[in-house]
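Visitor: Structures for review follow.
None of the figures in this text is laboratory data; all of them are computed from the coordinates on show. The structure presented is a predicted model; accordingly, all values stated were derived computationally and were not measured. Cβ atoms are built from the backbone, for glycine too; each structure is taken alone.
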Structure 1
Amino acid sequence: MLKKNRLFTPGPTPLLPVAQMAMASYGAHHRTAEFRALFTRVLADVKEFIGTANDVLVLTSSGTGFMEAAVSNLTSPGDKVLVLSAGKFAERWISLVKAFGCAVETVTAPYGETFSLEEVGRKLTPEIRCVYVQATESSTGARHDIESIAKLVHALPDTLLIVDAITGLGTTHLDVDAWGIDIIIGGSQKALMIPPGLAYGAISERAWQRMETTESPRYYFDLRKERKAAAKAETASTPATALFAGLAAALDYVRQLGDGSLPAGRDALIANAELCAAMTRAGVEALRLKLFAPSSPAAALTAVTAPAEADSNIICKRFREQFGAVVANGNAEMKGQLFRIAHIGYYDYLDTIGVLAALEHVIAETTDGKVEFGSAVRAAQDVYAKVRN
């Protein structure tokens with residue numbers, strides 16, 4: 001049987017064909033009027049996509065590069081910071097702030113859960129210079145209440161809020177300016193449907209002011225240098241020019257989803273992710289499988305606890321070998337315990353139905369339980385029909 005390779009992972013995600021064509025055909029030098037025009041358009045569209053009046057930057061790096069910049073530019077060695085940690089990517093924040101000599105406080109929650117707001121409030125003291133958190137913890141499939149966290153943080157006038165929304169932007173509602181998010185970070189390989197290699201973010205005036213007094217070392221990720229270059233429609237270092245062309249095409253596609261409005265297109269992208277996530281959760285539960293993050297599930301992906309008789313290594317392998325489909329295993333010590341099905345970006349109803357139909361076969365063949373074929377698909381269709389009606 002013919003097998004198409006399909007990504008159901010939370011990054012990289014399926015590529016947008018028109019963006020692939022744009023990347024393949026772009027060859028302009030980055031110090032030309034042609035690239036400056038493209039760069040200017042991309043920055044304007046990224047600002048509109050995020051939904052902010054703040055300055056935005058697009059860096060040639062992975063999302064982790066912008067995460068590092070959000071530490072090195074906003075802190076000095078010895079600064080006290082707070083990390084809200086409930087998964088592997090929040091633990092990356094902990095590693096980053098320690099690497100720059102910060103004194104780190106944490107609020108933790110078990111994998112698959114979210115934080116106690118009361119505990120966050122207790123840990124927030126005037127000495128905390130920055131709070132670092134995920135919008136969506138893609139290692140567990142949990143979504144955090146950024147609006148409520150932001151209200152707690154901004155009760156302190158000198159504390160900055162930094163949100164890793166690499167998986168959250170384009171999959172969940174984030175009102176950056178109204179909530180007072182000081183830096184929000186996105187990545188090209190998620191909702192914007194192009195390969196890894198660009199990180200983008202919005203930076204508040206409070207954050208820019210902080211950068212003038214901090215003392216951590218920085219060079220490539222000096223955001224002030226990038227801001228100065230961006231004012232001249234340039235980047236401080238050589239950018240990934242073809243990826244910028246792909247990003248421009250992807251943002252045009254999102255605008256088309258909104259009938260000419262980029263914010264409306266972004267909202268349509270979010271609604272699509274929310275619907276596909278709800279369909280997936282219904283299908284998973286119809287197979288009597290357990291959701292890994294049932295109390296606060298993300299729209300970007302669905303994490304599923306592996307059945308006892310078939311760990312997630314076996315499940316992921318069967319998806320790949322039988323259907324050419326790549327679903328994500330658990331990260332690090334969660335490997336074998338759960339698998340993750342993403343529904344980000346260039347992903348639709350038929351993708352959702354297809355992966356659930358494949359899941360029925362995989363579970364039937366790897367567990368002792370009897371699977372009623374069509375049950376997961378039918379449950380998903382019911383969710384879709386209710387929304388459509």
Structure 2
Amino acid sequence: MKWQLGKMEIGSIYEINPETVPAGEGPGTLFSLKETEKYGKSNIAFTASGRSAIALALKSYARNRGQRNEIKSCLLPAYMCDTVFFPFQWEGWEIGFYHINKNLEADVGELSRLMEERRPNLLFIHPYYGVDTWKPMRSLLKDWKEQGICIMEDVTQSYYLEDAGEEADYVVGSLRKWYPIPDGGFVASNEPLALDVLANEEEFAKKRLDCLMEKWVYLYGGHDGEEKKAMKEGFLKKNREMEAQMDVHREIGALSKTSAGILERSNEKEFRDRRNENYRYLWERLEGNSKEKSWCWPILPRLRGKEEKSAAPLYFPVYAKDRNGLQKFLAERNIYAPVLWPVGKENEGCLTADEKFIFNHMLALPMDQRYGKDEMERISKALEEYEGEQVTV
């Protein structure tokens with residue numbers, strides 16, 4: 001059973017069909033993902049989350065490069081998910097920030113000056129929303145790497161991007177943001193990985209699997225009215241509680257067997273192609289929008305050629321003059337667009353005007369492989385309706 005097009009929810013957490021969950025022990029040590037192999041690294045480990053991947057990379061760095069009693073320093077982008085800070089803090093790193101402009105690019109001059117003045121042990125970079133926002137600075141990354149500075153690249157928003165990760169000593173990312181799995185992340189490196197620190201967290205994965213299967217039953221189980229409302233409140237509450245647990249959980253979890261089994265059966269190319277189709281559709285519908293004459297416009301430029309085929313971003317990012325108002329408007333039409341990200345206490349005091357604008361006006365439109373042209377048309381029409389209402393206000 002499927003909901004009528006106008007009623008079907010778009011966005012929010014993934015749902016998992018209970019009938020597709022593999023039985024048995026999973027693929028074990030033979031598990032691999034083709035998309036993680038494109039980075040050309042000799043060592044790949046699969047973790048419970050992107051945060052665990054960062055923590056594993058930092059543990060590995062300490063073993064491979066660390067000096068006793070050394071104070072380790074790093075530079076991170078000020079526009080970043082606040083949970084990324086946690087592993088660095090837990091491992092005793094001194095965190096500094098470099099700045100990002102409204103085009104989601106770092107300023108070459110400012111970052112070069114910071115690198116020269118601070119000489120950090122590690123530079124953390126993040127290509128945003130499927131676009132290589134670091135393309136103009138890739139040669140500098142090579143120079144800094146040759147100087148002994150560790151480059152860590154987070155591809156959580158750009159997992160399919162072909163040209164990411166080449167200059168990085170450690171490539172990290174979240175898989176659970178991309179696929180209907182209860183947990184998942186990875187780290188790739190040519191340096192040895194501290195695999196012995198990985199903990200078994202099958203029990204946590206099982207609880208989150210139950211939550212995602214509850215969403216499937218909510219969507220397709222034929223319930224209605226108050227029962228359906230209660231089901232939704234239930235699985236969303238469970239998901240929030242588990243996300244909160246992860247914020248304080250310091251163990252570095254390994255990928256669960258359930259998630260490995262689901263991923264092994266997934267067609268990554270099909271998922272990438274669907275995301276690209278959705279991305280192109282939304283861009284074509286929003287192409288005429290600009291900050292001068294609309295209430296909502298694309299953040300990044302339209303891609304061409306090779307980049308257009310490999311973008312497949314996590315979300316379609318837009319700026320909105322009234323971000324909260326647009327988010328509410330879409331939610332009333334069963335379209336759930338998240339805000340990425342909340343400002344953390346670590347970076348709130350150092351934000352530039354551009355970064356404050358990003359945090360206050362950015363909205364992420366859902367366009368993942370669960371959806372096709374019909375859902376993208378619904379989003380586009382909702383945005384057109386929103387624009388029309390703003391003009392008449």
Structure 3
Amino acid sequence: MIAIYTITSGLHDEAAVSRLSDAFLKGVFPEGDYTFRGADFSDFGTHALDLIYVRTGGAEGIFKSLLPEMLARGIDRYYLLTSGKSNSLAASLEILSYLRQQGLRGEVLHGGDAYVSARIHTLEKVQEARARLREMRIGVVGQPSDWLIASHADPIALLDKFGIRMVEVPMEELLVEIGKAEGESAPAEQPMQRKVRDAYPGAVKIYNGLKALVGKYELSALTLRCFDLLTTVGNTGCLALACLNSEGIPASCEGDVPALVSMMVSHALTGVSGFQANPARIDATTGRMLFAHCTIPFNMVEDWQFDTHFESGIGVGIHGIFPEGPVTVFKVSGDLRRHFAAEGELLGNQYESNLCRTQVILQMSPEDARYFLTDPIGNHHIIIPGHCKALLEELL
């Protein structure tokens with residue numbers, strides 16, 4: 001919910017200001033999707049997005065007097081809404097300058113109704129995403145895979161920026177839970193190789209084992225050192241991760257925490273974790289790229305078939321059909337100092353036996369394709385349906 005608070009100089013006629021305010025708010029919020037709090041700031045900071053509507057000039061001192069109480073509540077971002085009437089824009093600029101002098105963040109929301117409305121609803125989504133990420137706990141089941149030499153995370157940075165806490169869970173605990181878990185027969189109507197059908201009950205046990213750890217440690221998301229399962233239980237985590245992601249529990253492969261955080265950001269903003277995948281081929285001249293991986297959330301695909309895991313030839317992998325259309329490729333670094341977000345088009349799906357099972361062809365700009373060859377943030381990147389670069393940039 002968006003809440004609107006007002007500051008108004010006592011030198012202005014309240015009736016006249018209210019008439020102007022009503023007309024302005026009706027233009028910016030034609031659906032009336034806000035709650036009006038007026039000059040009562042007692043619950044400021046408790047809504048998805050709190051806006052300070054500077055209705056007139058001369059209101060700067062009122063804001064300054066309110067600021068200490070707002071700072072005491074831990075609020076460090078201030079959004080100033082102004083119509084431009086009654087010298088309100090001038091007052092808003094003075095307030096924003098004061099905020100910046102105090103080392104605080106803020107923005108003046110001013111312009112045409114359509115622009116201001118769109119900007120406000122973008123900020124609402126971002127603030128809601130920040131709230132969802134805050135206090136989340138991510139489980140690192142086993143350590144990152146040995147080959148992920150550039151894909152480790154900084155726990156302090158995660159806590160400071162997003163409020164995310166990391167919880168290390170030994171692989172031995174998962175193995176105990178898998179041993180206690182129930183399996184499940186493969187769906188009879190789903191065509192699959194005999195070896196895949198035979199592996200299906202064990203893949204379900206891995207899923208149930210991970211769900212037990214989610215409950216035990218109160219995890220919001222997890223990453224799994226999945227290749228260890230090849231030798232310990234003779235199966236793979238691809239099915240389990242696909243199910244968890246579909247249920248709203250972001251889950252990444254190979255113990256890749258930066259990929260997991262990227263998926264958590266995607267889920268908080270868009271409602272889907274995204275497809276964690278490796279670039280397999282890149283044409284830097286045209287910008288055409290091929291991405292592949294052996295698991296994908298079921299709620300992101302139009303259809304799927306079960307197959308073996310590519311590298312090992314065992315277990316249950318997923319060959320999913322990703323809908324064609326606009327996509328965003330995204331990744332944050334483990335210390336959260338860098339990120340990559342680029343928009344493109346998913347042109348189609350393919351299947352080659354010598355690649356991970358879900359394979360998608362993307363059209364990116366040549367410049368964005370060259371990023372992968374010159375300055376990538378690790379190998380795994382997250383493919384998100386739709387063009388959402390602006391949302392990601394705003395959050396980060």
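Visitor: Once FRET efficiency 1/(1 + (r/R0)^6) of positions 162 and 330 (r between Cβ atoms, R0 = 25 Å, to 0.05) is calculated for every structure in 1, 2, 3, which label goes with the largest value?
Guide: 3
Visitor: Okay, moving on. Can you spot which of 1, 2, 3 the value 0.65 was calculated from, given it is FRET efficiency 1/(1 + (r/R0)^6) of positions 18 and 74 (r between Cβ atoms, R0 = 35 Å, to 0.05)?
Guide: It must be structure 3, since only it matches.
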